[in-house]
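Visitor: Each structure below appears as structure tokens.
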Structure P
Amino acid sequence: MKKLLALLILPVLLYTCVIPAAVAASGMGNDVTFDTLLSDLMTAYEANARIDADTAILNDDIARSVAAHWKKVYLSDYRLYLYGQDDPAELPITGKHAFVVLGYELKNGEMTNELKGRCDAAAAAAKAFPDSILVCSGGATGGNNPHGNTEAGLMKKYLVNQCGIAEERIFTDKKAMTTAENAVNTLAILRKQGVETMTIVTSSYHQRWGQVLYNAMAARYRQAYGYSVEIIGNYCYDIEPSNPMFLADASIALSQLKKILAQNLTGK
């Protein structure tokens, strides 16, 4: 099912977003562009392909970073650390660190059990590493949300009131409506706070997808501003997706990756 959904989505994502010249220029004279690389990433996910050749031709730091992290999380035996099964104290936390907690669509303006599960996982990890900050990301989602509640706002309240996490440790992005926007918005917060390393906390099916986007945005910040932040770990609320389309997480990640690469950086 996952492969079928991926193959259905792939033709659409290849034509949805144009990579700007500033990002893609390195490969334009060789008939290999970032679009070529993204196409081959998906092909490799199904049956090995030309990723290394693409990155060699592009000769671009962002391309190398995108390809390397894709191979790490999708083409190798990448371990997911699971809340309730793996001790969060085992996470490889180093440097000035943040747990980045990704939101999930609200139902009638309130948190779902899945979103609470992500917060429970984040709280367990945060208690194991009391010097780390938390960044919660998610906007006012859901079709019936008359009070405009945001995922990040409710997550912070839950972490403080239900999980006992100190309010001053928690930073919020209340605007993101997609995983790509999570990455765009929270990178600015991480940079402002001088964070050096991050661990992404989300549902197990969403972890690899989220990492691909955060890694790409981190590569763009490194190139544009000289600011480096590294994804050093993951912690997951283990659950099957309620929407079967999310089984095609690799295809969705690539579609949103094109938007990350095309995103204008504000310099904030």
Structure Q
Amino acid sequence: MHGLVIAGTTGEWTSLSPAERKQLFAAAGDQLGKRLPLIAGCSAFTASEVVEFAEAAAAHHFEGVLVTPPPYLRPNADEIVDFYTDISKRTPLPICVYNWPPGTAIDMPVELLERLADIENVVAIKQSTSDLRSFVGTFFALNEKVRVFGHSMDEHGLALLQARGGDGTMGAGAVLGRVHPDFYNHLWAGEIDAARACGVKDRMILDHWYTRELVGRFGSGPAVLKAGLNVQGLPGGFVRRPLRDVAEEHIATIRETLVAAGRL
């Protein structure tokens, strides 16, 4: 891996108490913080909570924070700008803005992301919209100002990365192991066919397990990826209530995808 996000969407931060999230940052940071870049998932309802999590992460070797707009509330554009501005004034770590429509019910337009990119401590955007046009618009508007993550590992992503470069992708819960970093390793080495082969496996996961809107077909996103890890004999674990683990009737489909991707 080129880096890790701790307590992101797949990390099921919504099921963690504040104390547990800080304990997770301490455990991960003390073990891995000097070995590879770590980004802390610090999404919360208020700027003060985000900053509190950021301070805990900074104490344990993290290099940045990943933050969505406040979930559930659906703030307007000005309120979102205020939210990130308040965080920027107090955070000890640089900010990666996270556009995650399935989790916030807000798909931030390019115009709003441009405003957020002007905030002092915003250094990156994780653009997880399912709208390809919106991602491309974000990339061309902002890639010279901040780092833009979220390139797809398909022909569209390859064409864009070859033509204009790019910063990478965050996500997938490590269910494919080194396949995801190898997509970029091969790309950077000029081994396009090998990169394409890695991307095909990524698309299998997305197409078989998720809807076009990036919502899990067999349950929540965390439940689906935890099941994918468990099927491989890896310690994926299980979700917490009110989420449910993937029903046994869908495990065979998950297994079939992993066989097709060469993981089993």
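Visitor: Thinking of P, Q, which structure, once distance in nm of label points 7 Å out along Cα→Cβ at positions 55 and 71 is computed, gives back 2.4?
Guide: Of the options listed, only Q reproduces it.
Visitor: Something else now. Can you say which of P, Q returns 39, 19, 16 when Cα extents along the principal axes in Å, for residues 191-246 alone is computed?
Guide: P
Visitor: Still on this structure, I have one more. 24 is what came out when relative contact order in percent (Cα under 8 Å, 6 or more apart) was calculated for one structure; which of P, Q is it?
Guide: Structure P accounts for this read-out.
Visitor: If Cα extents along the principal axes in Å, for residues 31-86 alone comes out at 39, 18, 16 when worked out from the coordinates, which of P, Q was used?
Guide: Computed on structure Q.
Visitor: Could you tell me which structure in P, Q was used to calculate volume of the Cα convex hull per residue in Å³, for residues 47-126 alone as 83?
Guide: Q
Visitor: Could you tell me which structure in P, Q was used to calculate distance in nm of label points 7 Å out along Cα→Cβ at positions 95 and 167 as 3.1?
Guide: Among P, Q, the structure yielding 3.1 for distance in nm of label points 7 Å out along Cα→Cβ at positions 95 and 167 is P.
Visitor: Identify which of structures P, Q gives the largest calculated value of FRET efficiency 1/(1 + (r/R0)^6) of positions 199 and 215 (r between Cβ atoms, R0 = 25 Å, to 0.05).
Guide: Max of FRET efficiency 1/(1 + (r/R0)^6) of positions 199 and 215 (r between Cβ atoms, R0 = 25 Å, to 0.05): P.
Here, each number is a calculation from the coordinates, and none is a lab measurement. The structure presented is a predicted model; accordingly, all values stated were derived computationally and were not measured. Cβ atoms are built from the backbone, for glycine too; each structure is taken alone.
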